[in-house]
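Each structure below is given as C-alpha cells.
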Structure I
Amino acid sequence: MKSAYELAMERLNKSSPAVKTSAAQKKALAELDSQYAAKIAGRELALKDQAAQAAAGGEVEKMEQLAQQLVIERKKLQAELEEKKDAVRSSGGRK
C-alpha cells in the first residue's frame, strides 16, 4: 500500500514530469553558482570594509546605509543568478 505522499508524487509526475538536467547544464549551473558566489563575496568584503571605516569614524547612519545596501545588492545578485539558471535549464545547456 502506498502512502499519501507517494500517490501525490505520482500524480505530480504525471501532470508535470521531472526535467532531467544534462551534464552540460549541470556544469553551466555550477559555473554560475561559482561566479555569483564570488561576486557576492566581493561586494560583502567591500561594503564591510566601508562599514568598518564608518564605525571607526563614528558614522552610525552610514553604517546602517551600508548594511541595507549589502542586503539589496545580495538580493539583486541572487535574482540575477536565478534568472540565468532558469535560462540555462530552459535552453538545454546553451548560454
Structure II
Amino acid sequence: MVIASLSCESVYQENWGRLKPGMTKEQVEELLGSPSSHYEPRSEDGRVIIAQERWQYGDNLSSLATGAMFPSEAHPRAWVVYFNEQGQVTSFRAADWAQE
C-alpha cells in the first residue's frame, strides 16, 4: 500500500510543473488523474465554509479526517488545485513536504 502511495506522489511531482491557470478540470484530470478528495463551495447560515471548489491529491486518512472536521482549508500535506465557477484552474499549491 505504501508503494502505491509513493508512486502516485511521484506522478504529482512529475506533472505538477505543467499545471497552468485557466486549465479545465478535464485537463487537470488528464495530467494528474482523479483527485483523492473533492470539495465543493459551501455556505452555512450565511457564512462561507468553502469559498472555492478544490481538488486534493495525495490525501491520507489523517488529511481526510482533518478535511471532514475543518473543510474550509486544504491540508498542508495534500497537493491542491482550486477552480472557479467555470471549472478553470485559478491556483494550485504543492504539498508542504514537496516544497521543502
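So the values come out like this:
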quantity	calculated
Test item: mean count of other Cβ atoms within 10 Å over residues 32-39 calculated as 16.2, pick one of I, II	II
Structure (I, II) behind the derived value 15.9, 50 of Rg and Dmax of the Cα atoms in Å, for residues 24-63 alone	I
Among I, II, structure where mean projected area of the Cα convex hull in nm² as derived comes to 9.6	I
Read-out distance in nm of label points 7 Å out along Cα→Cβ at positions 16 and 56, computed value 1.6, structure in I, II	II
Read-out helix-only ellipticity at 222 nm (-39500 (n - 2.57) for each DSSP H run of 4 or more, over all residues; to 500), computed value -10000, structure in I, II	II
With relative contact order in percent (Cα under 8 Å, 6 or more apart) derived as 40, matching label from I, II	I
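Coordinate-derived values only; no laboratory data. Not measured: the values here are computed from a predicted model. Cβ atoms are built from the backbone, for glycine too; each structure is taken alone.
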